[in-house]
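Multiple structures are listed underneath, in structure tokens.
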Structure P
Amino acid sequence: MPRNPKSKIGRVNRREFLASTVATSLLPTLASGQETAQLAASPIAPGWMDDWPVVLVGNWDDAPIFPRRVGGVPVWLDEDYRREHTEETVLALKQLGVTMAILHFFKGFGLEAERRYIEDTIRLAALCRQHSIKVGVYVGSTIVYETFLLEQPDAEEWFVPDFLGRPVIYDRQTFRQRVYFMHPGYRNYIRLVLRIAVEEVKADLIHFDNTSLQGAPPIFLHPLAVEEFRRYLSSQYTPAELRRRFGLRDPKFVHPPKCDWPLREINDPLFQDWTTFRCQTLARYYQEMAAFIHSLNPTVAVECNPSSGLNGSNTCWYQGVDYPRLLANTQAVWTEEGNDARVTPDGILISKIRTYLAATGRGNHIFTYTGVRYGGPPVTEAQMKLEMAEAMAYNRQCLGMAGGILSVQELPAGPRRYIQFFLKNFHLFRGVTSAAEVAVLHSFASLAFNNDRPYQSTWLFEEALIQAKIPFDILFDLKDLARYRVLALADQEALSHAECDAIRQFVRRGGGLVATEWTSLYTEHRDLRGDFELADLFGVHAPARQLAVGGAPPAFPPATRRSVGQGRVAYLSEVRPAIEKPPAGPMSSRFWKLPLNADELASAIGWAGTAAVSVEAPSIVTVSFLAQPARDAFLLHLINYDAERTPEIRNVKVSTRLPGARKSRRARLYSPDAPEVAALPVSARNGRLEFALPQLETYAIVELA
């Protein structure tokens, strides 16, 4: 390939360059305060992702050094690897509609051990750019110590110690060890990896893998992490506050908890602060890496893999992943949660809707599998279409991963048609924002410090909204509360005084509130209050003393509906599960069956604030309602989640009150399942617009412009 005269690799033999840069990887580290100040000043402006239709492929596990070490490789491994790196393959991807490829780059064997494969990535990246395909590169978080220590012997001190007598490794791949990611030596080495990715590969995006494992409890038993945790406690609390919270005056001998038993309520203050510390530290690492990347090239996007999404598990406790903190430093995140879009035989609607809402609400994009699985089990053509539909409706400018670089060429006709629909009609997907007028709060303290009822009630309340076709957003704080008409608090038990005051102001100024169960009965530290902090809004009181005594839990207060100030408040005694979640277990999708009082929940939302959109269709249909300010348009996405068994739904009636004083002039129907765009007759009645879709197969968009 042509040499860049300004490139370090262009001036010297690439082998010599990699060898010399590896040798200088353990550079002196800035003091943490100075470093933080410098990072905060770094520019972050990779805006291309908001205007680029992302259709992904990847080959990050395909550099032969990795599959050979795992074992069980096919005899055609080298031939497939060679084919992946040809212009013929890149042209095939271009013809299919692929717009981004995430390429193998750094798997943790060491830069010298992986040098020849990095060279191949540089050449493949150039071919992709030549044909207008954006390039992402893979950066792993595990270290293959067998080869890495030959290059970097001092790295042994990065590794975390055994946890409860077991090595801390990746899955069952014993050769992949975990490190404490905040070790100065490791961070400097990763900066070196990133510099090569940005300056030599000229990557458009950095893909950090295994984020969900970096902040897991065993990682923070590294000696350096233990010391940092003690310093964290000293910085958070005065000696008097330490005595009041922990009963000690100095955290010098505090040690992070070692436990492998299931937890229900996390009341131990040390466990609580350790959870918060891990979440903050993981987010700080990505803040540092993003700032370094953008200091090299501010247009490079940052993406990581927290893996679980909002799948009903306590990611804060088990992974150190607090989504709002983490997403503040990224432009995209992966989810590998499963939850493939479908309706199960016993009627449970399964989706990734919550994960999409969590990410898009924070200005991020979701990367996930929607086509041929990368090394996974086969999926049907109908399933691929449904998952691409879900990405178009709930994601932002990203259709997901269509397959591996070679396997994607096996994509069936239906998903190919969906890709072409997405690209042809990209004007419908760019520059969109949520038009939902209902918000559901996920408070950190409620969901980080209790693995049971807050998860069950919140996920089931959201399921009731999804199947009632009531668009909603997920909030992690109350900063933007004023833009919504209704706030839902599904057993958000642990709220601070400041949060409760913000909720009061919202209601008294005209907002609607729907709350359930023990909402506001605990402080942000899960200290039991004498009554609901929001009892003045609910109009009912909590049996707090009975809870404090223990034994059988007391009955919830009776349901109420009342006006407060200019707003309305509905308190509901309980979100009644159809399938009880087991104690301390995750609220996984097998428990997402529509709650027994789903109609009561939806009715309370409607009473608290009239819905912007009403759709008459079976519960297997969901809707997403988006605004497009630049085009002065609104977009209603409809998905049939049971299209395999119910391939067609007729006469879907829609009534909408557009936000503000907007008066629609037309309604146009787009669908990858239909050959043409169709105009829909629109009528106005009682201040609302009404129209009907003649039929819905898998997916359709109505443009109101």
Structure Q
Amino acid sequence: MIDLTQDIQYVKGVGPNRAILLRKLGINNLEDLITYYPRNYEDRGKPISIIDAQDEEEVLIEGVVVSKINEIRTRRRNMTIYKLIVRDETESCVMIWYNQAYLKSLFKIGQKCRFFGKISKKAGKIEMNSPVYDFEGKDRNTGKIIPIYPLTYKLKQNTIRKIIETGLKLIENDKLEETLPDYILKENNLIDINSAIKKIHFPENFEDFSKARKRLVYEELMNMQILLLSLKNKYSKKEEGIRFSKSAKMSDVINALPFKLTKAQLRVLEEIDRDMESGKVMNRLLQGDVGSGKTAISMIAGYKAVKSGYQMTIMAPTAILAAQHLESFEKTLAPFGIKCELLVGSITKKKKEDILERLKNGEIDILIGTHALLEENVVFKNLGLVVTDEQHRFGVRQRGIISSKGNNPDVLVMTATPIPRTLALILYGDLDISIIDELPPNRKEIKTHIVRKAKEQGLNSFVREQIKQGRQAYIVCPLVEDSEEIEANSVMKMAEIYQNQVFPDLKVEYLHGKMKAKEKDAIMEDFKNGKIDILISTTVIEVGVNVPNASIMIIENAERFGLAQLHQLRGRVGRGEYESFCFLKCEGKSEIARQRMNVMKETNNGFIISEKDLELRGTGEFFGTKQHGLPEFKIANLFEDIKILKAVQETALKVINEDPYLEQEKNEKFKKFVEKRFNERLEI
């Protein structure tokens, strides 16, 4: 059997230097290499007549060389241009290359060649810039469908194609083991894994490509569903859940709140109340836009749990957010005699021991914390309600670990990442779904503007004016430090510019994920307390502290972020009484970049934005699959492949209902996959 874990460095044609570049693309071994799928294809199979070629069109033409290469030196930029005239029976075309002296000895008059490139029609002349070519009888670059791969700096398409060809040759003799059960392949008319891998990289025609893609997409989505449903079986025990008391009324807290809940919040609370009193284990996903009031709902549910004689825990992704929750919970629930406490990694050993002791004795009603809650020594006296905030930051497995600290506690999963409902039903198949689709009436709409380089100075003047009035600003950058590979502004570079040149008289600080937790928390605390005017940061502030005084969000290189992420970042402002603004600094000139920025400008509705994000950008990291421990989508696109996804879910449910622990021989391949993913057995 072929060793798919073979280090990429030792694949023929790679070596240590190329291995470094390939690792940047996530290609570490042979398996990564053969599953590094093309992002696009160029049909270089059928030549057309030169006369039929359209301006700006990429075409394949076949012709005879009718001139020697003409070498033209230019003073500007110290460039040398090489021109070659090629003719077919209809017209002639000038081939143009730059600074490629070796071409002079390659072409001879009378030679028949093929050229592929973009046509340019100028003043009656037909030209092709920097074409790829093949001499008669050769078909390395033309005469077929050519895969186009996502690349990194210094790695060329030809290079990665050759390396992938080598990788595929390695598995030609020593075949890959089939990964889907035979009955699934037959029922769905899917081709085998070896044919699919070969044809997805080098299809002979587009029918080959369609069959290969269908097979690989089906497998990715099927494995995801089988994994989710298997985990549901593993972590949800069959005994009855808690029946919370009817006399612990949510209305006690609702009536004491200093603000009115929206109709959407009240509807969601009714659903949760019904779940909590039903005696069935609640597993509910609460989706709500940034600032829609999810925390208030978790507090009210917590009140019901505590007044029914149980403890509650809420797990947040950052210490800052956990501390913010503690502040809100204490303010609302302390008048009802409910004791809340905070457990984060940075507290002293002595304090931690004290908290754990009181938790075990039942002296703490609500424990709020970070991943620290998952530790074995965190023991509850009577845990009844588990809340995870920002679900996309936590795995299904982590949810299971914290739930196991109680006896079938109810689970509420909260997220501010809006997911289109149809997809949420499929991705979170093990959860009921509640949606807060309404913002509180006091939430101000954030005005969003697209800013080009020419308008930067005006924006800086506006920021200064706002800060004079007492406001604060966030500036978000895509990188921590400058990179040779990515043309984008970094936190360190922008901090230097803003601190020393643009706003030397203001308090400008920076923040990024590589800093120590204590340092990050201290800076966020200073920003919250108004000691910092401008905070320059990476997306580490995407899930963060509530700063009502921050009214400006500037996002550098906005085209480099997904729409859902831009929406999350925008939601950091507009949390107080002041008019708030989001400025998207964008130099992207593509049609997709323009469309995406316009979506942000036109709507504040996270669900509309999430639909558009999927449509324009594809799945990517939209669902945070890496954090979930779920299969990462290398080829499936949940927007394009929704039909396959629905069909897959039906089949997966049938498989798991018939064989909950994948014990039947026919499902052995599914079981192997699930065990490989989690390196543990499925039986409870």
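Nothing in this text is a laboratory measurement; each read-out follows from the coordinates by a stated rule. On a predicted model such as this, the values are computed, not experimentally measured, just so you know. Cβ atoms are built from the backbone, for glycine too; each structure is taken alone.
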Among P, Q, which structure scores highest (criterion: distance in nm of label points 7 Å out along Cα→Cβ at positions 104 and 184): Q
Which entry (P, Q) yields the derived value 3, 14, 24, 25, 20, 11, 3, 0 for P(r) over Cα pairs in 10 Å bins from 0, in percent: P
Structure from which 0.50 was derived, FRET efficiency 1/(1 + (r/R0)^6) of positions 56 and 176 (r between Cβ atoms, R0 = 41 Å, to 0.05), options P, Q: Q
Ranking P, Q by FRET efficiency 1/(1 + (r/R0)^6) of positions 208 and 576 (r between Cβ atoms, R0 = 35 Å, to 0.05), the structure that comes out highest: P
Parent structure of the calculated result -11500, given that helix-only ellipticity at 222 nm (-39500 (n - 2.57) for each DSSP H run of 4 or more, over all residues; to 500) is the read-out and P, Q the choices: Q
